[in-house]
Structure 1
Amino acid sequence: MIIDIDRLSPEGLEINRDFEFFNSELVEEEAVFLEPVHTEIALRRAGDEILIKGKIKTIMSLICCRCLSPFELPIDSHFDLAYLPEELEEEKEQLETEDLLKNFYYNRKVNLRKIILEQLNLTFPSRPLCSEDCPGICPVCGKNIKEEGCSCDVRKNDPRFERLKIFLKDNR
């Protein structure tokens, strides 16, 4: 959805709609959409600056990095962005520090679909976990400890420190 800046009314524009994205467009390779991406966006023009406030809601399916089980991740994200015209990008050294954090629009147009996808990708956790206390997979038998349980004797000691322990016992 491309917004022409010159056609934006002085009151701004409010958009409430669902967007469909391909799973392959996401940075999280194993992520799958379980619902369309619902957005509520308000665009306002302040001179040449475009102010965009938005809200994204959807539900994704991700793979837990500990137990490798799929889990649902509800996304409810808010964003507040400012876009400057492309002409100012070339004059970055003259911009104020706060302006350097702003984005730029090109050819007097703003691509909302691209902005929403970018904001959606920023919501993903760096290490997706089904729960903070997920025990993961047993390193001995390979079972999912949360689902199947496990009675393996897992050594908590690092074998690289065994010689150090012997040395410390001998010096006591």
Structure 2
Amino acid sequence: MVEKTITQQKAVIVVDMQRDNMGKFCQGVIPKIKLLIQKAREKGIPIIFACDSRYPGDFLFTRLGLRPHAIRGTEGAKVIDELDPRPTDFIVEKRMLSGFFQSDLDFTLRQMGSKILFVTGQATGGCVLKTVMDAFEFGYEVVVPADCCASPSVEDHEWALQYFKRRNMLKPTVEEVIEML
């Protein structure tokens, strides 16, 4: 008997919504991302958490002076409880800003047959931006719900949203995106 391959045209990607990465700036997007995840699950759309997975001596800490965070194997590297990660979800560990760079994200999405990605998360002008642009270059259709993204820098957040808007990737609300599921 040959096993059927799961084929799903759509997938939700949640970037860096981990315990160590949460700040006050994230509080407003958590309920919106949770709603999107819930609606996607109801339709059988896969949920993929693209998660920082750092080592203590990571160059981001040493060269950029960032505080160590999301250290591989620690509680701080886990997805926040509010998003209710489940065993059926996918966790992709990433060492770089993009969820695609030298990870198995692209392979996982192609194996599922995904073509349309709904990308959410934190660090709109950093990790979300890099993940979205790599997805675009790999040929995926990308949709970014503006109210499902956050950044510690308001300027970076707004700049990234304008960047997505100019490329027809931006939808203002999660409700608009839910209609597309």
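Hey, percent of Cα pairs over 20 Å apart derived from one of 1, 2 reads 49; which structure? Label of the source structure: 2. Here distance in nm of label points 7 Å out along Cα→Cβ at positions 30 and 86 was derived from just one of the structures 1, 2, and that gives 2.1; the source is 2. When FRET efficiency 1/(1 + (r/R0)^6) of positions 14 and 70 (r between Cβ atoms, R0 = 30 Å, to 0.05) is worked out for each of 1, 2, structure 2 gives the greatest result.
Given that distance in nm of label points 7 Å out along Cα→Cβ at positions 110 and 150, derived from a single structure, equals 3.5, which label among 1, 2 identifies that structure?
Of the options listed, only 2 reproduces it.
Consider the structures 1, 2: one of them gives -8500 for helix-only ellipticity at 222 nm (-39500 (n - 2.57) for each DSSP H run of 4 or more, over all residues; to 500) as calculated from the coordinates. Say which. Considering all the candidates, the number was obtained from 2.
Calculating relative contact order in percent (Cα under 8 Å, 6 or more apart) for structures 1, 2 picks out 2 as the one with the greatest value. Given 3.0 as the derived value for distance in nm of label points 7 Å out along Cα→Cβ at positions 78 and 142, which of the supplied structures 1, 2 does it correspond to? The correct label is 2.
Where a number appears in this text, it was derived from the coordinates with a stated rule and is not lab data. Quantities reported herein were computed from a predicted structural model and do not represent experimental measurements. Cβ atoms are built from the backbone, for glycine too; each structure is taken alone.
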